[in-house]
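Novice: In what follows, structures are represented as structure tokens.
Read the figures in this text as sums done on the coordinates, not as results from a lab. Fair warning: this is a prediction, and the values are worked out from it, not measured in the lab. Cβ atoms are built from the backbone, for glycine too; each structure is taken alone.
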Structure P
Amino acid sequence: MIVSASYRTDIPAFYADWLLQRLDQGYCLVGNPYGGPPSRVSLAPEDVDGFVFWTRNLGRFAPVAAALRARGTPFVVQMTITGYPKPLEAAVQPWERAVAQLRTLAAEYGVRAGVWRYDPIVFTPLMTPPDWHRERFAALADAVAGAVDEVVISLADDYRKSRRNLAALGLAADPPPADLEGFVGDLADIAARRGLRLTACTEPGLKAPPARCIDAARLGDLAGRAVRARQRGNRPGCLCAESRDIGAYDSCVQGCAYCYAVADRDLAARRLGAHRPDAERLIPAEAR
């Protein structure tokens, strides 16, 4: 089993101490986002083939990485670094610090341990024309070159929660550029010149190689052995390997206005406040 930690929240940034304790205990409880009782997920070494982490901040991640190395469990970090204007990413650390963390990860665990995500690509009046993205992408690609071998992009989806969060800031999402294929091709060329392979996450309409964010082959490379998992994407066009996510929605407080995983920022803050590192589940059932 591959464990995803987590596309629902940023576990390395806010809940690393909890995960360390759950690794010691060998299991965690995961709430059902659609209701019903929580499920028990084994985190025992013999049951876990690898971890995939999703984060914007690795500042508290080193003890988790060391614990996984000690027990021989491979992991991959999907690290989002976009450097968007502050109104869109209210509490995200500066991109320069995120890049430094990603480079530290590569120095300790190798280039295959991290994937840079310039994701999602948001078009708003704060970032127009599309050359804004070309210039920012090139600057970030220069900064991460040599620390990763892949960059994943996606276009901001028209999620209802994302639209509501943007509207609360007085922003509306602009449409993508008319020559979207040319825009993506430019990003791919920028990446390639810096030794990065550009892939697209669940964007079958784009002429870009599809990403495998939960990538059994990458985990196998890191482990030095085959990691076998069937393909089981989360939505049409997703090529991810089957995994079990252990996070919880509405529990990240980085304030990304376009985030689909947070519908209520006040609720997210309350849930983080109610979190206990020694608890079986990430967020108490009563924290609503």
Structure Q
Amino acid sequence: MVPAFTRSGASDTLNCMGTQSATAPPRAENITSRENRWLKTFRAALRDAKPTDDGCIGLEGWRLVEEALRSGLDIRALLLSASAQSHWPRIASLVPPNVPLLRTSDRLFDSVSGTDTPQGVAALVRPRESTFDDLLRGDVPLVVVLIAVQDPGNVGTVLRSAEAFGATGVVTTRGTAHPFTPKVLRASAGSALRIPVLGGMAPAVILAQLRVAGLKLFAATLATGPKAVEPVAATLREPCAILIGNEGAGLPPEIERSADALLRIPLAAPVDSLNAAVAAAILLYEAARQRRLHG
């Protein structure tokens, strides 16, 4: 659980400084112990990439924290390092009055940070919970399904591309990097906090649900054959889902067989494959292009 905010115990938190500078956050509690319960929670969420027991995730850096605040997400706590307090006015007007504000030294902040160059601001946030219906919003749904895509950078980049090219949602199936780990969140540049994301689904279950909902299934592939077409030849302007497989192995054979069509991106020799995130971006761009042309 996220720890309850408390003033008790000198080893846990100290009282606020009597005088605040114009740039320091008001009512902020000073944390001076590495064993502070808040710091342990931030350390687990940021450095160990573990959600809290009640489902909160760790966000680090001004861009992500500001995006979470502007998106109206449930913010459980904000942590600032000493050197980052001068940037407090950047987010001061966005912070709800009931959010605990925590201050600590640069050294202690670095001990919980999950980045090589900490910016000195982090938040514990509860992400929005998406449903299957959220994926189908709009008149012409476009859903991306990631199957065993294991690299967090790839998953985050796909989420960013999905939002950029008008996808209505993303599904991350079992075996895919968790969509709300710090590395995925940074690679998504905030898109993971905005676009509907449904995680932890079994591939067979989500594909069956998408088919029942009337979406055609298009699988990215390196294979050739009668089902394999170039993206420009596929009809991606109708309700559809684009399936992206593992970085090395691609999609399982049974998934390719169940798809309505296979999408093969033409490549110049001697290149024989593309990064999963690059392939997803190309297919999403083609879908967006077709949809613009046909209104």
Structure R
Amino acid sequence: MIKLIFLSLVIFAPLHAIESYIEFKVNNEIVTNLDIETEYRYLIALNNELENIDKKTILELAKESVIREKIKKNELLNYYEFDSTKKYLDVIVKNFYEKINIKSLEDFEAYLNRRDLELLSVKNKIEIEMLWNKLIGTKYEDQLNIKEEILRQKIAKNTQTNGFLTEYELSEIIFQITNENDLNNKLNLIKKDITERGFKNAANIHSIADSSKFGGDIGWVDEKQLTPEITAVLEKLKIGDISEPFNISNSLMILKIKNKKQKIIEVNKEKLLAQAIQYETIKQYNQFSIIYYNKIKLNSILSEQ
């Protein structure tokens, strides 16, 4: 391996060497062991439960995460200039730290500092994901297939003027397979990790969805936002239950009900329809994202050192 030496000065202490070396290259962009260590700390910052898993496993997860980020950034440079999105980035960053229950940017920066992470570096990561979502939206907007009339009929059939609405707090694992034998092996491994390591950690390790960095968490969703297929799965589950895998486009999904509740509502059918359309749109864009990433990954060059 090519070795690089970086010197670090510690106050009131002699100079000492911090050894770094190149792990691999992604499209000729160097990735060092320090990059992977940083990603390791970043993933744990988003899901503290990963600290309970052996470091070797999470370093492998960090490696794959860095590869995805480098491939995405390389593709984005063909379309966008970075550092030109501050107006929107600040809003996305706020949504990002609120998702891990942090209330202010100052608290978020302090949280990162305790984990030896820099706010600017994390903002760069968030910007990549923001521009990636923009790219997917641009490329696949004409391919969205929202069956609005079916959603409208479902809402009309199942909703009275006033009634009860079930809300689900959900987590997901989305994965892909190559054949039926692969399904059995993959599913057994996922179930084993769910049992031994917990659903959040299993999502970090196995899910290909963007939600994986947050342990698969997708938050609260009401039943009218969901497709009939997903609703049919959830209606059979109790709090804490985990579904069997079911098909969504070219992938498989496993859902966990973290919590659920019912509330009395005065039904606004048009609002419910808008929410259902929004959820279905996000779901389809997530699938397009997986498809497009897999496509450009095939044309990427990964060279181990």
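Novice: Thinking only about FRET efficiency 1/(1 + (r/R0)^6) of positions 25 and 193 (r between Cβ atoms, R0 = 30 Å, to 0.05), which of P, Q, R has the largest value?
Specialist: Working: P: 0.05; Q: 0.85; R: 0.50.
For this comparison of FRET efficiency 1/(1 + (r/R0)^6) of positions 25 and 193 (r between Cβ atoms, R0 = 30 Å, to 0.05), the top structure is Q.
Novice: Looking at structures P, Q, R, which one was P(r) over Cα pairs in 5 Å bins from 0, in percent calculated from, given that it came out as 1, 5, 12, 17, 19, 18, 14, 8, 4, 1, 0? Present the calculation step by step, with values, prior to reporting the outcome.
Specialist: Numbers: P: 1, 5, 12, 17, 19, 18, 14, 8, 4, 1, 0; Q: 1, 5, 12, 15, 16, 12, 9, 8, 7, 6, 4, 2, 1, 0, 0; R: 1, 4, 9, 13, 16, 16, 15, 11, 6, 4, 2, 1, 1, 0, 0.
Derived from the structure labelled P.
Novice: Can I ask one more? Quick one: percent of Cα pairs over 20 Å apart, for residues 121-216 alone came out at 64 when computed from one of P, Q, R, so which one is it?
Specialist: This figure was derived from R.
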